[in-house]
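Listed below are the structures to be examined.
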Structure P
Amino acid sequence: MYMSNAYKRICLLLTAIFLLSMLALAGCGKQSNSPAVSKTDPKTIVLGIENETEKLNPLFTDDHDDAIFLIFSGLTRFNEKNEAVPDLAESWEISPDQMMYTFKLRKDAKWHDGKPFTADDVKFTIDQALNKQNNTEINYRFEEIKEVQVIDANTVKIILKSPFPTLLNVMSSGMLPKHLLDGKDINNDSFNSNPVGTGPFKFAEWKKGQYMILTANKEFYRGAPKAEKIILKQLADPNVRAVQLETGEIDAALIDPMQVDRLSKVESLKVSRMTTADYRVMMYNRKSPLWQDVKLRQALNYAVDREAMVKGVLLGWGKPAYGPLQESWADNPSVNQYDYSPDKAKALLAEAGYKPGADGILAKDGHKLSFKITTFAHDPVRVAFANALSTQFKQIGVDAIPDPRERGSFNIGDVETFLLGWGSPFDPDDHTYRLFHSSQIGKWNYQNYKNDKVDVLLLKARQTADRSERLKLYSDFQTELANDPAFNFLAYLDVALVTNKKLSGIKERVLGHHGAGYIWNVEEWSKE
C-alpha cells in the first residue's frame, strides 16, 4: 500500500513517542524496586524519601534522616510546638546556676534486643560524640558539656562548662547501646548497617539505594505503633515520587510545588501545605578570591527579586528570605533585607571597580565577572533557582552560569557558589553556630565563612542562659551577617505533603530542612 512521505513521518513520530513512553515507564519501574506490598495493605505504610543515610547511627547523621528518627530516640523529643519534652528521660532538674542538669530516666525503656536502657548508655553516647577519634557530625552539639556522671541506673548528671540553654534540644539526639558498642570502632562497626535502638520501629532490612524495612517495636515505652511495618523507599527524583503517589505505590511523600495542581486532582490523595524553617540561598564560598570583596556580595544581594522568585519558582509556596532566623523567636526583622534594587547593585559594583565590557558583561583588571552556580541536578527547585539567579544577574552585567551536578560528584566546600538549603525550627543555636562559626569550617561551615564578630556573638549566645540577653546577641549576629553576607538569601519554602487519604493520625508542625519532622508522630499513624 502506498504511503505518502508525510504519512510516513507521522507514523515514525507516533512510534518514537510510544517507545519513549515505554522507556519512561521502565525508568519509573527501576525506582520502584521494593518488597511486594499490597497497595491496600492496612498494616504497612510506605514513605517516599528523598535522601538515604549512609550510616544508621545518630552520631553520623544530619537533620533529615527519617530512618534514624524512627529507630532511635533521645532523652527529649519535640512536640507539635517544637518544644523539648520528656522522652527517654521522664523528668529533669536544672541547678540555679544553670551549670548542672540531672535527668531521671524512664524505667520501662528497652533496647530493641530486650536489654534495659540505663544511664550508662547516656554517658557512653555523649562520650562517643565528644571522642575526636569518631568522625561524628554532631560533636558541636555537645561541646559545652564538661562531664557526665552516672548516679544510678536511672539517674544521670550532666555538668557543663558554661550555661547552655539549648541542652534540652541537644538531648533529643538518639542514644546508643553501650552493651553493643563499647570498645568497638564506631566509625566502621557493622552496627551502622544493622542498628539497635530504642525508637518506635526496629530495623529489619536495608537494600541500599532502594528501600529499608522497619517493623513495629511492640514494647515501645510510649505504646506500640499502630502500623506494623514502615517501608522507606529511596526516591530522589520528585517526579517519581509524584507518579508513585498517583499509582498508590507509596502512601506519603513531600513533593515540589509544580506537582501540586496535578496531584490535587487525584481522588485518592490529600495535599497538605506545611510551613517550614527551610530556606534556600546562594552560598558565597570564601575560598574563592572573588568573594573577598564585600561590596560584590552586597551588590548581588540587591540584584535579586525575591518576590518574583517565590511566585515564579515556588508558585507561591513560600516567602522571601532575608536571614536564617525568620521562623525563630530570635528573628531580627530590622536588619537590612536587601530589597530588590538593580540601581544599588550597579552602584556598588562600580564602587568595587567593575566596568562593562563590549559584550555588556562587567569586568575588573581584565577579568570578567563570571562564576558558576552549582546545585544538585536531581532537585528541580534548586535548578530553577539557579536559572532565575542567572537571568537576574545578567540584567546587571554579571555572568552567572547554572551548574547542575549529580550529588556526590563534587564537594560543596570546593565550588564557587552553591544553591544551599538549610534551616531549623528549633533553638537558634541549632543551625547558626555550626553554619557560621569559624570553628566549623571544614565541617558544616561549607562557605569557609570567618567573621570575628560573628564568632564572639554566636559563642556568647549559646553560653548565655538569659533569653532576653540571647535575643540581643542573635539580633546583633543577624545585623553583622547582613553587613558581611555569607549567603544571598532567596526564599523560605512551604512544603506539600501528599498522603493517601486512607492514612490518619498525622499531626502538623513547623518543619525543618527538606521538610524534616513531618513523620514526628508516625507511631500514631494508621491506614484503613
Structure Q
Amino acid sequence: MCMKKTTTPATGVSVEFLNRFGDKILGTLSGFDRLRLRGTLRHLFQPSVMEAYLNACGVLIKDFGAFAQKLSAQVPAASYQLAQKLGRPVEYLRSNQRSKEQIAKQIAQRDKIQGGLIVILSAVEPCLSYSVRGQRQTKEIHLALEMRKCLFFYHYFFHPIFGFMHARVQSWFPFTVDFCLNGREWLARQLDRTGIGYRRAENCFIAIDDWQRAQQLAERQLQTDWAKKLSAILDRVHPLHRAICAPIGQQYYWTASATEYATDIVFRDPKALGALYPRFIQHGISSFSSPDVMRFLGRWVPATTGRVYGQFDGEIISDIKHRPEGVRIKHSLNGNSIKLYDKQGSLLRVETTINHTEQFKVYRRCQADPSRPCSWRMLRRSLTDLPRRAEVSRASNKRYLDALASTTGSTPLSKLVAKVCSPITQEGQAYRALRPWSAEDALLCQILADGKFAINGLRHRDLPSAFNSFSFKKLSSQAITRRLRLFRAHGIIRKVTKTHRYVLTPTGRLILTALCAAHRADVDQLTAIAA
C-alpha cells in the first residue's frame, strides 16, 4: 500500500492566518463546492472500437446514421416517459443564454417541490460525436469523431443524499453523461441528519452550531462509494444505458471533469471583513506575481532565480471583476485557477478550481504495472484520485491565505517599521538601522521575502546567486554575513537550530512583505489607499 507523503490540516486555514485574525473569526469550513462528475463509455471514443461495436450489433458503417437515429430517439422518449409518470414538466430551451439552474429553482419554488424530480430541460448544444466520412484515395467510408450538435436533457431533482443537483444526458453517440452537484448542498443534508443547527445563504454557511463536526462531515464526503451512488442515479435518468453497453460488455467510467474546492472563513460581523477585504484585494492584484500564482497552484519555480522558468509554455492571468455581490479576484494558470471573493457580507472564500489534473502529482503505483513501487505520478481525473485532488486544492487555498495573512493588517506602515528603522544595541553590540529604501537593503528584503525560501529557509550560500540574478554588484562573503547578522538582530530572521539555515520570523514576514508591497505600488495606488 502506498502511504501519502504529505498532509495538510483539514481546515485549510493556516495557523498564521488564525493567529492574526482569530478574534474576528466565527468559524472556518473547507470542502468541495461544485463537482462535475462525468460518465463516459471510454472505448467508444476510439473510432476503431466504435466500428467493432457496430459489427457486434450487426450494423454496417453506411447504416450508422439510421442506427444511431433509432437508438437516440429512445433517450428523449425515456425522459418524456419519466416526466409524465411523475407529473413533472419538460421544457425545450431555444437559447442557452438562460440559466438552467435558475429556471429549475424557480419551478421548484413555484411548485413547492422538496424531493424528487423538479423539471427536465432540453437544449441543442455542441458535443463530441460521430459522423460517417469517406476517403477519396481508398474509396472507403469510416467513422470520424468530431464536434457536432445534438439534443441534451437536463434532469434537475432533489437527491436524498446530494440535495439539489442535475444530470446532463447526451442523446447521441457516445452518450456522455454529466452529474453536477454541490458539496455545500450535500453538507446541508448531512447536518440535517445529524441534528446540527446552521444558517445558510445560497451555497454558504454563515453560522454552524458545531464547526468542527461540520468539517468532519465534509471530509467524510471523500469516502463515498461513487460507483454505487452514481449508478443508481444513472438508472433513473438514463435507463437506456444497459442496452447501449450490452453489445461489447462495457460500463460507464466515472471521472471528475471539474472540481471547485472552497475554504470559507466566516467573520463575526460584516464590519470586520469589510475593513480587511479591500486590502486583500489591493495586495492580491498588485503584489502577487506570476511565480506567486504558480506556487499557489503547486507548480515548480526555480529556486536559483525565483522566476518563471524559460521552458514554461502556458498562460498566467490575474484579473479583478466587480460583481453585484462584491469584488472578485482570480488568478488562472493553464485552465486551473484560484479565486478570492466575499459572500453574504461576512464570509471570505478562497476557491481552487481544477479542470486539468495533469498539472498535479499523486503518490501511487503505476496503473499499468501495479508491481512497480509507488512514486509521484500524474494526478488522474478518476474518482480514485478525488481525495488527493481535495488535498492539493486545500493546500493551494492555504498557501493563498498564508500570503494574505503576512501582508494585510490595520497597522500603518510607518508604525510597523519604526523599530527596525532605528539603531539598536544587542548584547553590547551596536547595529545600524535598516534602510529599506536603499538599494542593498531593499534587495535583501525582497530576497528574504521570496516564497521559495518559505519552507526550507535560506542559507548563506543562497545569497550570492540571488543577488546576481538581479544583476546586483558582487558581495563578499563577509558582507553577506554582516547583513544576515543585521537582519537577525532586528528580529527579521532567526537561525534554525543545528543548521545553517535562516527563516523569517512572523514579525519579519509581516514587515518585509509590507515593504515589498509598498515598493511595487505606484503613486495612484498609494493615494487611493491613503484616501
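Using helix-only ellipticity at 222 nm (-39500 (n - 2.57) for each DSSP H run of 4 or more, over all residues; to 500) as the calculated read-out, with -8000 as its value, let me know the right label among P, Q. Source structure: P. Could you figure out which one of P, Q the value 7.6 for distance in nm of label points 7 Å out along Cα→Cβ at positions 110 and 366 was computed from? It traces back to P.
Across the set P, Q, Rg/Rh (Cα atoms, Kirkwood Rh), for residues 142-421 alone reaches its highest value in structure P.
Comparing Kirkwood radius over Cα pairs in Å across P, Q, which structure shows the greatest value?
Once Kirkwood radius over Cα pairs in Å is tallied for P, Q, the winner is Q.
I have 15 for relative contact order in percent (Cα under 8 Å, 6 or more apart), calculated from one of the structures P, Q. Which structure is it? Attributed to the structure labelled Q. Taking distance in nm of label points 7 Å out along Cα→Cβ at positions 190 and 382 as the measure, the highest value among P, Q is held by P.
Each reported figure results from applying straightforward, stated rules to the coordinates on display, with no laboratory input. A quick note: this is a predicted structure, and the numbers were derived from the prediction, not measured. Cβ atoms are built from the backbone, for glycine too; each structure is taken alone.
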